[in-house]
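Enquirer: What follows is a group of structures, each given as structure tokens.
Just so it is clear, none of the values below were taken in a lab; they were calculated from the coordinates. Since we're looking at a predicted model, the values are computed, not measured. Cβ atoms are built from the backbone, for glycine too; each structure is taken alone.
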Structure 1
Amino acid sequence: MQIYLIGDIILKKYIEIGFGNTWFIRSELEDEDGTETEVKGFINPFELKSIYLRIWIGKKVLIIDSRDVIKISTKDKKKIKIIVGFFGL
């Protein structure tokens, strides 16, 4: 298994497909301190950990995750997003 490292930091990877992001297909790398880097398309290698659906309408966000998580949260910004995402390492 190969994973992205910066020094000894393991990066989380999110691949998202849908409407509302900068690109229809985008990947995001997130390091341990929460810093995010966004790129167009897919990032490889990728070890899948979960699949999620995110629906963001106005300030409300519904997330349904394959790790048995259903979450509703409120954001500061108003947006419309419908995303299918893949979380991994």
Structure 2
Amino acid sequence: MKMRRFHYIAKLVRTTREQLPNWLRALRAGSLIESVQDESLASEPGQRKPEDGQIHWHQSADEIHALIRGVAYPWPGAYSLMGEQRFIVGKAA
């Protein structure tokens, strides 16, 4: 699930970077067409669960960094377990 979310965000960023010049040109030309979203086709985001913040050390450094940033304040933060001891990771460089 987290991997899919990461790929979705990467795709969204890539598409935005590619399309932004076109959108800005259309905005300047006054040719953007506003449309109302069809709510029957809309989806709701899933609920965040505490275990969503658990660090899985087999993931890449980029994925772990994204997780730490994604669940930082105001969320409880990313965490890992050492035995039964839980420790919070609030920031990564």
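Enquirer: Identify the structure, out of 1, 2, from whose coordinates relative contact order in percent (Cα under 8 Å, 6 or more apart) was calculated to give 32.
Expert: Here the read-out was taken from 1.
Enquirer: Another question, if that's okay. Suppose Rg/Rh (Cα atoms, Kirkwood Rh), for residues 39-78 alone works out to 1.12; of 1, 2, which structure was it derived from?
Expert: Computing Rg/Rh (Cα atoms, Kirkwood Rh), for residues 39-78 alone on every structure in 1, 2 gives 1.12 only for 2.
Enquirer: Follow-up. Which structure, out of 1, 2, was helix-only ellipticity at 222 nm (-39500 (n - 2.57) for each DSSP H run of 4 or more, over all residues; to 500) derived from, given a value of 0?
Expert: Attributed to the structure labelled 1.
Enquirer: I have 2.8 for distance in nm of label points 7 Å out along Cα→Cβ at positions 15 and 47, calculated from one of the structures 1, 2. Which structure is it?
Expert: 2
Enquirer: Which of the displayed structures (1, 2) returns the greatest value of FRET efficiency 1/(1 + (r/R0)^6) of positions 31 and 63 (r between Cβ atoms, R0 = 30 Å, to 0.05) on calculation?
Expert: 1
Enquirer: A value of 9.9 was computed for mean count of other Cβ atoms within 10 Å over residues 23-30; which of 1, 2 is the source structure?
Expert: Derived from the structure labelled 2.
Enquirer: Among the shown structures 1, 2, from which was the value 18.5, 61 of Rg and Dmax of the Cα atoms in Å calculated?
Expert: 2
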